[in-house]
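Take a look at these structures.
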Structure I
Amino acid sequence: MIQTLINNMDVERSPRTTCIDLNFLSVRRNRHLITAKCHFDSTLFNDTDFDFLAISLPDSLKQAVPKRKSEFLAGRYLAKIALQHLGRSCHYIAIGENRAPVWPQGILGSISHSSNIAQCVIAEQQYHQYIGLDIEHWITQNDAKDIASNIVTSVAEYAPLMPFLPFNKALTLIFSAKESLFKAIYKNVGKYFDFSAAQVTSFELTENELTLTLIQDLSFTMQRGKKFKCKYEIKDDSVTTLITH
């Protein structure tokens with residue numbers, strides 16, 4: 001789905017250690033989408049990492065714990081790198097409502113992080129109406145049972161996956177897809193909405209794709225019955241979902 005734009009040898013190297021592993025930063029391109037990904041280690045975080053990577057630390061995070069600061073730094077650094085590949089320069093991407101990034105004019109994007117992985121995807125607005133990305137490490141079996149009713153509207157949402165994935169992974173995939181949907185259309189909707197606003201209505205297992213359908217009217221342009229295709233990538237420890245249009 002995604003073609004390599006640059007390899008690891010093209011990425012800026014430095015002997016200086018940061019919480020982000022700069023040696024394994026990857027940037028990829030799929031048509032008009034630019035995707036940047038990295039690993040980071042919050043135990044290595046130091047406040048000087050922000051200065052070294054030329055990323056602004058917002059006042060609202062100055063008292064945050066190292067884990068939150070390192071997540072923010074990784075996501076914003078990836079956004080900076082991705083924007084550079086579109087010929088754009090931006091050292092500060094503000095935090096908007098519901099912690100959504102405020103992108104430069106003419107840019108759409110999404111950032112996600114889970115544990116030690118961060119990823120960012122952006123595109124010029126002339127090519128896409130919305131973008132939503134999410135990464136999730138697998139929910140445990142016990143946690144999946146406890147939170148299932150908050151994620152799915154009925155058993156019918158995950159039943160088609162049960163022959164292929166265990167319950168906890170099926171639920172994590174749906175959770176991630178609905179997170180991607182929220183990120184993708186929040187700007188269009190203009191208000192918070194929860195997972196009950198949409199349900200999974202089909203799976204294309206050979207295409208690694210599922211369909212989410214709105215079951216509530218959220219705005220004039222996002223009404224009941226509107227469908228969204230969601231691509232997903234399953235790995236040993238995590239799942240990544242992406243909704244674009």
Structure II
Amino acid sequence: MNIKEVEKLLKDVKDGQTSIDDALEVLRNFPYTDLGFARIDNHREMRTGYPEIIYCAGKSIGHVKEIFRVMSEKENNVFGTRATQEMYEAVRSVAPEAVYYPEARIISVQKNKPTVPDSLIAVITAGTSDIPVAEEAAITAELLGNNVLRIYDAGVAGIHRLVDKLPEIRKCRVVIVIAGMEGALASVVGGLVDKPVIAVPTSVGYGANFGGVSALLAMLTSCSTGVTVVNIDNGFGAGFSASMINKL
């Protein structure tokens with residue numbers, strides 16, 4: 001339930017179009033709906049401006065389907081991350097308008113178009129292997145109501161690929177940099193732009209990459225100012241934070 005829905009409900013009660021008993025029935029599941037296996041936070045959009053988002057990994061297909069069904073009935077935008085094709089097929093049976101982004105592994109049910117600011121979010125990857133995490137960040141940002149500039153495969157092994165795009169990058173309000181291996185790209189970008197940089201280490205790399213730990217530590221110890229780091233492979237966290245910054 002969002003602020004506009006609560007305002008309308010209160011106005012209808014004031015105007016005599018809705019009885020107090022009917023209003024109480026509407027509010028019965030406010031601020032959360034208890035499904036037994038999950039408690040859906042219906043109040044979150046009022047508090048934060050963003051609805052609750054489903055982390056699908058580790059959940060059964062049936063649980064994901066039921067959560068989507070209940071949330072989509074509230075007429076709010078819903079999306080789930082780390083979702084499989086099988087989960088999407090199940091969700092589509094209860095929410096036919098659902099859309100699946102296979103590379104990002106995101107399911108979206110969009111009931112309302114969010115307001116989109118003119119400013120851009122840049123999503124830059126070091127390599128092509130980082131694109132799945134980048135797409136999670138980019139699709140997240142777009143579903144939350146942002147325009148995204150994608151620049152892929154612009155790592156430090158051929159830095160001229162990045163330099164050519166600097167004029168476009170500098171026009172963006174926030175920059176997300178996604179890199180595995182040694183994670184150096186975040187420091188490079190941080191030293192070239194005057195915008196906040198959100199660095200995402202990925203698990204891409206050979207053995208000494210330690211599943212993304214080497215890139216994570218390199219980004220955390222970056223000497224470039226204005227670089228903030230999220231967890232390994234956490235494209236969603238980067239996209240969400242970038243959206244909040246872009247909409248300030």
Structure III
Amino acid sequence: MKNLIALFLLLLSFGGAASEGIELQKANVDLSSNDSLQRGAKHFVTYCLGCHSIKHIRYLRIALDINVDPKKILKDIAPEGANIYDQLHSAMNAHDAEKWFGIQPPDLSLIARSRGADWLYSYLKSYYIDPKSPRGVNNLIFEDTAMPNPLWQLQGDQHAEPKKNIWGKEYTKLVLEKPGTLSEGEFDIFVNDLVNFLVYAGEPVQLERQRIGKYAIFFILMFIVVAYLLKKEYWKDID
């Protein structure tokens with residue numbers, strides 16, 4: 001037991017060190033919003049599918065889950081020539097990707113479950129100009145990230161300014177230097193829709209699981225009551 005507690009505390013310390021001094025922004029995840037999921041799917045195909053895949057979901061599954069005609073998915077979301085039964089596979093060659101970026105871009109099927117919605121939301125909004133970086137940009141959440149900013153035209157260019165809080169502790173503030181094609185509010189909605197879709201892609205049946213889970217818990221509680229009464233009946237004549 002002591003070893004398990006020590007291991008748990010060690011894992012907590014690793015997690016705390018990874019985000020020390022950085023406050024993540026809150027993503028407004030709403031898997032019941034089909035409009036947001038549809039926009040997020042469109043954003044992913046347009047800005048992310050060139051490098052990243054979501055190989056565990058098909059265009060047909062998306063159409064069924066967000067109540068959209070499959071023909072509309074093929075017309076408005078899927079890339080040209082895609083089949084409704086296709087998975088969301090990137091067309092980028094793995095060898096070329098490793099040559100260009102130094103690492104093969106990961107599949108994003110479970111990225112939201114691995115990193116969390118707030119981390120993804122903050123990461124996509126935290127790129128800034130860094131002349132010292134080989135790609136000219138860096139990221140406040142994931143330092144020395146290999147991925148260039150895919151949304152730079154929409155967000156614009158940010159630069160990092162060192163600041164101090166009232167207690168004298170240093171932190172970095174991102175300041176928009178050159179506006180993009182979207183306003184700050186529009187860009188927040190854009191990124192939130194994209195993150196919402198990635199959360200959905202990580203577990204498409206999440207809402208159904210939560211709905212069924214309520215009935216499962218109710219059944220277990222009722223079964224406990226019945227089992228307890230049955231036990232009392234069996235043992236009532238035993239001293």
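Rule-based calculations on the coordinates, nothing more; no lab input. All of these numbers come straight from a predicted model, not from anything done at the bench.
For the reader, a short list of remarks on this structure follows.
- Comparison across structures I, II, III (criterion: Cα Rg over 2.2 N^0.38 Å) gives the highest value for III.
- Source structure of the calculated read-out (helix-only ellipticity at 222 nm (-39500 (n - 2.57) for each DSSP H run of 4 or more, over all residues; to 500), -15500) within I, II, III: III.
- Origin of the value 9.0, where mean projected area of the Cα convex hull in nm², for residues 160-223 alone was derived from one of I, II, III: III
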